[in-house]
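Below are structures written as structure tokens.
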Structure I
Amino acid sequence: MTTKNSVTWLILIGIGVTTGVYLLGISLGWYGKLEGPGNIEAQSLPADLLANRKQQQQAAALDIGASTQKQILFGDLHVHTTYSSDAFRMTLPMVQGEGAHPPADACDFARVCSSLDFWALTDHAESLTPRHWTDVKQSIRQCNAVAGNPENPDVTAFVGFEWTQAGATPAQHYGHKNVIFKSVKEAELPTRPIGSAYRDVFRSIPLNLRMLPPLRDPSNRQRYYDFDRLIRTIASVPACPVGLDVHALPPDCAETALTPQVLFEKLSQWGFDSIVIPHGTTWGIYTPAGSSLKTQLAAGFHDPARQILMEVFSGHGNAEEYRDWMAVETSPDGAVSCPQPTTDYLPSCWRAGEIIRDRCLAGGIDSNECAIRATDARKQYLRLGNVGWHSVPGTDLKDWLDSGQCRDCFLPAFNYRPRGSAQYGLAITNFETPPNWPKRFRFGFIASSDNHSARPGTGFKETQRGYATDWWGYQDEVSRKIYSTDRGDPKPQAVEVDPTKIDVFNWLELERQASYFVTGGLVAIHAEERDRNAIWNAMKHKEVYGTSGERMLLWFDLLNAPGDEGTVTVPMGSETRMADAPKFRARAIGAFHQNPGCPEESLTAMSPARTDQLCRGECYNPSDRRKLITRIEVIRIQPQQHSAEPVRGLIEDPWRTFGCKPNPSGCTIEFEDEEFVKSDRDTVYYVRAIQEPSSMINAGGLHCDVDEQGQCTQVNACYGDNRTAVDDDCLAEAEGRAWSSPIFVDYGNPDPSI
């Protein structure tokens, strides 16, 4: 062998060894690192700015005759950073992500960009390692430390986590719940967050799904290495022993609660003041068809002392409204079948059959055989549950039309599950539990963002869909194939799919759901002061309401509640017993129109580079002009009195509607329920204040073309991938709104001794 050939072979061997070592390093996770909590840069806002906001609000309240004893504060109790694994995945370059969003970003964004009064960090407990949990607590303390006077802070930050559960069947499904703690002191917080069984998913993510991206996109390889490191670290945390008191568990294990009952038991063992907030209850991405909030009203699965609030709106859509249709029918023996479509709902399982039937007939196959194949397609879809679309090969977004969606709901959650709605929850009663267990839900209503890029309170402006919502999608066809199962060419029959072979990254209908992400909501509270204790007390008393993102002012009171000296006025969230006709008053003031850009206090609170990175040129920047309230709707719900009583007749939405004259100062209504005494039954009341229409991101959903019967004939969706421009905000007109917490009026003599 010549010297030249020897050198060539040595070079090739060297390249081969280097490549082999590199690939081995990827497979063993040598190159990734865990990201830290970041550095909080913004300092507290000027005290005179807070005073001016308060004075401005008091002037508006006086102008409409509302009480000024309490201040309305706005916050976001549902915020994720890239300490949540799904949030990290959304930041990967291959899905058009923009990099890390650590806890410090959330603090600076809440203070400077969205100008919130309070917020909570609620990363998924299942992906919070011991180090992450320590980081979370320390970052929240730092956020509060720079908030100025503790009795009058510019923003108050709370520690929390999300218990993220999703059952394979309705009977096993309890959904997602945020757990918020009052204190930020180390001695008054759990040693570990409490997750669900979802943590086990991280131990089963195929290695190839973590190795391919850095090879495909080498210029951004470090980001993929770090994602791999996160997954490996989560999977490496040992599970806590089962059955021990929380104080007896090792400090560095992964604590799990498989059901709400266990979660509540563990929170009780800790003994710390906490609030549990269910959310996403109608979101069909993870909620099995046929699920019902009745499952969570069983003995032990609801803690009325902690689970006192419900999130009715978020960046994932609306969860308020009940509809009397279902995505699946279940017989008394548990057998499931696909319901036929109605004028207002097209079940996805039914649409699966129609796709197969159309293909079959187009192929010249006998119509009887095509009918058989359509029936089989519906069965195959139902067998796979939420990933039923995998059973129909070669489909794209347009094939499914608007199946599975609530056509007449306000900004509904994707693949809507109506028996998870707030209205349904208020209407049902559990007649099987012992007397000492709660028989009904008595939730206060809130809204939040559920933002996954450390941006609390993103609903202040309807701009920058790619940053203000959880929209995401693959940047090209190659990226899509890496994290997506190839469902093959269109076939004239359904295929039988093993659900265990569908990887975690392909559980989501990314393109369809991209049209349902909105900027998110806010929680508003009526608080005596703006400090931590006052905010917490308002939430505990359910003197709260939710908005679709804008800072509307809302008051809702019962005027003649029984009191020690006759009658008293009680606010939203209250519970009372009375035998007289209840009388109510609601007042609402529209949100401020927004000026473009950022106000001076935002531009000077931190460096220009940091402001540009987080706010991207847009902040909460109110003008002096308010939007008009067009109407106030009253919803009346009479909870079940026996188990066979149909829910559909118990929810009156709206029960009454009051039009409002165009007045920037707001709108006031009063009403009385003359039927209450005659009905002889407990009743729940809440109001919706509706603003004039304005442009909102993704308000048009799938943008269906409809025929004369109102049926969708074609969708014109806002894709989550490269087929829609990143700067396309997909705007449509919608009516922003605020939902008051209910007032619960039980029928009977208010004096229990009589």
Structure II
Amino acid sequence: MEENQNLQKASLARNINNSLFWILLGTTFLVPIFFLPATIFSTQFSTSLLFSFGVVLSIIIYSVCNFLLGSFDLPKQSKYFVVSISIIPLVYLLAGIANGFSRASFFGFTFDFHAVGFILLGFAYLFLVSVLFKQKERIFHSYFAFLISFVLLSLFVIIRMIFGADVFSFGIFTSITSTPVGSWNNLGIFFGIGLLLSLFTFEMVNVSRFMKVLLSIAILLSLFFLVLVNFNVIWIIVAICSFLFVVYEIFSFQGFSSEDSSFKDKIKKIRLYPLVVFIISLIFIFGGSWINPFISKTFKITNSEPKISFSDTIEVGRATLKERPLFGSGPNTFTLEWLKSKPDSVVGSTLWNTDPTNGSGLIPTFLVTTGIIGILSWFIFLAFYLYLGFKSIFYKFEDLFVKYLLTSSFFISLYLWIMAFVYVPSVVIFILTLFFTGLFFASIYLSGFIKVETRKFADGPRFGFISSIAFFAIFVASLSLAYGLFKNVRSLWYFQKSSTAVNIVGDIDASERLMIKATEVLPNDIYFRSLAEIELLKLSYIASQDTTKVSIEDVRKQFNDVLAKAITAAKSAQTSNPANYLNWLSLGRVYEAISVPELKIDGAYENAQIAYVEALKLNPKNPATLLFLARLAITHKDLNQARIYADMAIKMKSDYLDAHFLLSQIEVADNNLSAAIKSVTSASVIDPTNSATFFQLGLLKYNIKDFSGAINSLEKAIKISPDYANAKYFLGLSYESIGDRAKAIGLFEDIKLTNPDNQELDSILVNLKAGKPIFNNTTETKPEKGKTLPVKEKTQ
């Protein structure tokens, strides 16, 4: 009887083991190619959902079944493995608790890998892969599944390159460089995996001639995409990995280390492909900057991805660790620390008005968000991983196929961990990093280098009790994460539907209802901010109603009701996360909307000013906040104060176009044009390389109808900055004013290339070509008096 029960248990364990393997393999196979063909969710959030569902399901099945079976598999040196794999999620959990146990830290907005929940699931996934994939066939199936994903993704990208970005766009892949795996650089990382895997398989496995042809195609295809992406960091890491492979071949592979084999003989036996990959990598490392323009022009691919430098990341980390050295600022809070401590040099770069969620690399970011203990946990994990890797790949194995699995999984995962240090990979690439690391540990177990044993609860009452509690805790934690993720998805669904309702359908009431539902499901500050913006739109609509059709009393009542909702929403955003400057800006915008002296609302101006000042404290190196204060002062008819704020913004960022534009408007409103022109002219003499100064000078001269003077100044601005769209815009208006419509048409057609969705430009061009007045008596007949610049700049 007992023997039958044991056989049944063994059969059940095998079935469960097989089921878990296929769930995890299926999830991993889909990760690089999965997306939801709708704009409701981003591709990266779709991937997070798929991954989280697969891992949570696996954890629940694994914990319940092992609890019922009363046993589970662990490596013999279990304390080292358990500590090394669990230390990072444990420290991440403690860092989240130590910094306030906020939902932003545990789940984030779209459940990305900076959140505690994702890290917990990620390392649980790594552990499950390591213990469930420890068979030759399973690791081989994993490689085969990746190869299929590789082929499908290659076809997807190639078809879009040939037939255009509109093919297979699904409304979410808006350009050739948009892919399911993330940015163009992430696509390069993915094909780096394909290159290394194909290379190792070709060189270390005795495959058929047909398979060698396929592997050669895969290698060439990977190199083709790496050339297209031309991400220098990838070339460096591929060069390192291919060089290490060459060194490994010399000293270890297939008896190369035997004493009777000379070094010269070893050199002669180096395989061709690793050497070719190494040489090509070197060519692009040192000559990529010359080759890249030719590639971009030939394939019509532009890839620009602003990146925070390592030194700037360390500087932000140093400032954070002075206040909170042990656990940092908390998971998923890099943005807040960046805004407070970003270097002055950033203000002059393209990153000046961005709120990055990470630093120069994934692991350096954790220095800021999890502190000294957090970064130590990463060093412990990676040191253990590297120790096993370099020790095992030089270990003599009789089974060369096992040697191939171990070596390939180690080098691929090493490549990905190096990338995680120097770059911030997408969710897809981070998942693949954990996957290949798990396969490496599985190969370690498979090789017998470290053995795995079945531990039974019956081995001892203490062990059984601790194991039972542990599995129960894992089960409860998985359900909690699943519930939290479900709330995230539901609230985000309402949020996106609300955005669609107001921006596409134009139904403000429906948008309001949906956004309220989003706040009820999850009181996230971004939802409250969005709700405040919706209420501001309603205020604008109410104020524009025809009082001949609607009584003034009804308008006043509607206005007061919506105003109360707007203030409540903005205050809720600020209360839910007072450390986010955007919430203070939202509150300031609501009060600013009602601070017009004619409305006579007590305290509106003062409250708006207080909110903007608080936002400036949280983000002190962003001149845009100073412009909010300047516009508020203009609303209150305090032009002197507005001028002070605009000047402060320009001193902070000398090429800040919006500040120059606003300052010129202030001078016009204050009838101070002559003095302003004199001052700006002096500034242009002192710094003749500042295009923004010439833009402001041209704008001032345009305001006094000195069109020849405006043309002279604006042409200088464009000569300094050839892509200066707003300078071209007012230069076009100036040419039209002196009757030179041909030049005006050329300028506006040029602007249209960088502003394809601007309908006003279409109207201007139609009128210019038809010989009609440039504006059709619309409200925008004086763009120089608008609240914002008329067109968008490339760098903004």
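We did not get these values from a lab; they are worked out from the coordinates using the rules stated. None of these values were measured; they are calculated from a predicted model. Cβ atoms are built from the backbone, for glycine too; each structure is taken alone.
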task: Work out which structure the value 37, 29, 16 belongs to, where semi-axes √(5λ) of the Cα gyration tensor in Å, for residues 213-364 alone was derived from one of I, II.
output: I
statement: Working back from 12 (relative contact order in percent (Cα under 8 Å, 6 or more apart), computed), options I, II, answer is structure II
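One of I, II was used to compute Cα Rg over 2.2 N^0.38 Å, for residues 469-684 alone, and the result was 1.47. Which label is that?
Answer for the origin of the read-out: I.
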task: Output the label of whichever structure in I, II has the greatest value of distance in nm of label points 7 Å out along Cα→Cβ at positions 445 and 709.
output: II
statement: Computing Cα extents along the principal axes in Å for each of I, II, the value 109, 70, 55 comes from structure I
- prompt: From which structure (I, II) was distance in nm of label points 7 Å out along Cα→Cβ at positions 21 and 421 calculated, if the value obtained is 6.3?
  reply: I
- prompt: If helix-only ellipticity at 222 nm (-39500 (n - 2.57) for each DSSP H run of 4 or more, over all residues; to 500) is computed to be -24000, which of I, II is the source?
  reply: II
query: Among the shown structures I, II, from which was the value 2.9 of distance in nm of label points 7 Å out along Cα→Cβ at positions 589 and 653 calculated?
result: I
